[in-house]
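Dropping the structures in below, format is structure tokens.
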Structure I
Amino acid sequence: MTFPALLLPSLDNRWITNRLSTLQLWFINLVTKQLMTPLNKKGHKWALILTSLMIFLLLINLLGLLPYTFTPTTQLSMNLALAFPLWLATLLTGLRNQPSASLGHLLPEGTPTPLIPALILIETTSLLIRPLALGVRLTANLTAGHLLIQLISTATTALFTTMPMVSLLTLLVLFLLTILEVAVAMIQAYVFVLLLSLYLQENI
């Protein structure tokens, strides 16, 4: 619950750093540095959008773990709406800047002539399903965790009156699972943006 507040801008308009602003800058610099590692200098112009996307996904994923809240990133439609335009932007960037190199990814060097049509078809298919894979991965991981939390919390409530000791055990499992889901929420936000940066690296 306190994590989103750490990313909000400080109310102090003076050019004086405080602990909150220092923590904000440290976190944003850490995220940006980590995301820019796979990219060359040309890809650093994408730093703002990639960092903003990761913080956006991170906030949504973590806030979705609060009781009685809705997690938009468990909806495949939203994840595809995020993944497809950004994937298409990386693809069009490559076709505009270096069309030969971008199209060359569809056919590995040294491919035997009889295998050329099949490999082009396979590589094209793998290229086109990238945004779908991004969306499905994020949706599936978050939905699975939320379902487990729901099932175990329901079992804990049901067992509380009949078997209190078993209920305490399931409560411990629920606590550990919640910690795991916090980690999953952070990791999935990072993986989503990291894969986009890798797709970008192929096209710049």
Structure II
Amino acid sequence: MPIIAVACAKGGVAKTTTAMMLARALTVRGKHVLVLDADQTGGATKWSDDVMDSGQQLGFDVIPVNIPYMQRDRLQQRYPGLWVVIDTPPSDTSVIDAAVQAADITIIPTTPSPPDMMLASQTYAAIPQSLVLLTKVKAHTKLARQALADLDEAEVSRFETVVPDRESVKRLWGSTASDVAYAAIAGELVDVVAQLGEE
């Protein structure tokens, strides 16, 4: 069972959207998925509640959790065979640390802005088995090209697919919709997990 943490100390980089959309994309691929909502604001839980209130089904469960719940051996015992995705808060380092310690892979979402990129690079350097995911990317811009070039120059492991800054992505919140970018990112993630031998 792979455990995936979605973590970055910066807010507003699409952590919850990434956690939920990856869970959705993995479910579409036939994976059995569970999202653990470790963010005290409960964004993933609210997303799930909104979907249920609309009479739809996500295809996976979302459970609010605390730090003790995220012990790796406990998760492995409780959820064998599941892909576990952990959504984390931006500012609570104790929660982020617990999620990262439990995870096989940590996804670090970041926008292409220099301050966000700097923080993402610092986070990447501190976390083994992590991958950077560029989000809110405006196509064909110098900023986006520079961000990708900087990551590659620093030999930072990253997803080839980026999440574009477009209205359709912003409208994903609280829905069961799929997205082409996140579907491709899920495919890349499946390949990484297979290489690690965690599935």
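Read-outs throughout are calculated quantities, based only on the coordinates presented, and are distinct from any laboratory measurement. Just so it is clear, the model here is predicted, and its values are computed rather than measured. Cβ atoms are built from the backbone, for glycine too; each structure is taken alone.
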Please compute Rg/Rh (Cα atoms, Kirkwood Rh) for structures I, II and give me the label with the greatest value. I
Entry that produces 4.3 once distance in nm of label points 7 Å out along Cα→Cβ at positions 140 and 164 is calculated, selected from I, II: I
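Name the one structure among I, II that helix-only ellipticity at 222 nm (-39500 (n - 2.57) for each DSSP H run of 4 or more, over all residues; to 500) of -13500 was derived from.
On the way: I: -25500; II: -13500.
Structure II accounts for this read-out.
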Distance in nm of label points 7 Å out along Cα→Cβ at positions 100 and 172: greatest across I, II for structure I
